[in-house]
Structure I
Amino acid sequence: MAFRGTYEHTLDDRGRVAIPARYRHLFNEGVILVRGEDGCVEVYNPHDFEISSAAYTTEPVTTRHGRHLRRTRYAGAFDADLDRQGRVVVPSFLRLWGDLNGSVIINGREDCLEIWNPQRWSQEMGGMGQAVAEEHE
């Protein structure tokens with residue numbers, strides 16, 4: 001199932017945020033939170049995390065670049081579970097990474113969900129809209 005759509009949620013004072021209800025069943029086996037390369041927090045189920053991580057393991061571990069790719073992916077990952085209300089705790093190091101506090105945007109990116117600071121999300125989408133407009137000129 002592809003993750004899609006944009007949802008407004010709130011990160012509570014304990015760092016918990018609700019996963020959109022339509023996708024909660026996809027996280028029955030667990031949740032993996034990862035530093036997103038664009039300043040968001042990526043939310044994967046274990047199966048999709050392993051598939052998406054394949055790109056980080058193409059370089060041999062015997063090379064510096066191969067080790068760096070693996071560290072980038074796995075050192076910034078955090079295993080979690082949904083609580084009974086369908087919430088996941090975003091650990092403090094990922095809240096700092098994504099500048100997450102209070103209102104957040106959760107969007108689908110096909111292979112995962114992303115949690116964004118609303119201002120960063122607006123900038124990201126503003127930039128995307130500009131890039132698309134320039135492509136069609």
Structure II
Amino acid sequence: MKITESNFVEQLKKHDEKALMYVISEYGGMLNAIVCTRLRLLKDYQEECLNDVFLGIWKNIGSFDMEKSSFKNWCAGIARYKALDFLRKYYRELTFENIDEMDIPKVDEELERIAEQEISEELEQMLDCLSETDRGIFLKLYME
């Protein structure tokens with residue numbers, strides 16, 4: 001059977017693959033433009049989202065009602081909502097960090113000991129210019 005503008009919805013409801021190919025050829029450009037507009041910065045998600053749009057049309061064609069809306073508007077709505085779902089998915093992935101993949105540095109106790117020793121030596125050198133009384137006052141005031 002030849003798929004035309006007048007019978008493609010009926011054939012799509014019967015899950016005729018030729019009708020889906022007709023939808024892709026006739027409405028694919030519009031749907032692609034909607035997806036690309038909504039996901040313009042997320043190039044990696046655009047093709048997958050467009051595939052989900054066509055799958056959504058295929059699975060939900062039974063809920064399409066010609067009296068409520070045109071097929072073009074109905075498809076555009078599916079494309080907008082699928083793109084929105086992909087944006088939500090992207091933002092969820094941004095906020096989730098896998099602790100197994102994180103590189104948590106271990107505390108190097110030897111390095112800490114060496115750093116403390118160097119700081120202590122530098123402090124002693126700076127305080128050498130003070131008298132014994134002034135050095136004691138400084139240490140009590142700032143160190144303790």
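Bear in mind that the values in this text are calculations on the coordinates, not laboratory data. Values in this document were obtained by computation on a predicted structure and should not be read as measured data. Cβ atoms are built from the backbone, for glycine too; each structure is taken alone.
Upon calculation of helix-only ellipticity at 222 nm (-39500 (n - 2.57) for each DSSP H run of 4 or more, over all residues; to 500) from the atomic coordinates, which of the structures I, II produces -22500?
Source structure: II.
Where is distance in nm of label points 7 Å out along Cα→Cβ at positions 59 and 75 largest, in which of I, II?
II
Figure out for me which of the structures I, II the number 37 belongs to, where relative contact order in percent (Cα under 8 Å, 6 or more apart) was derived from the coordinates.
Corresponding structure: I.
Comparing distance in nm of label points 7 Å out along Cα→Cβ at positions 43 and 123 across structures I, II, which is largest?
Across I, II, distance in nm of label points 7 Å out along Cα→Cβ at positions 43 and 123 peaks for II.
Computing distance in nm of label points 7 Å out along Cα→Cβ at positions 11 and 115 gives 7.2 for which of I, II?
Source structure: II.
Check the numbers for distance in nm of label points 7 Å out along Cα→Cβ at positions 51 and 67 across I, II and tell me which is largest.
II
Name the one structure among I, II that Rg/Rh (Cα atoms, Kirkwood Rh) of 1.60 was derived from.
II
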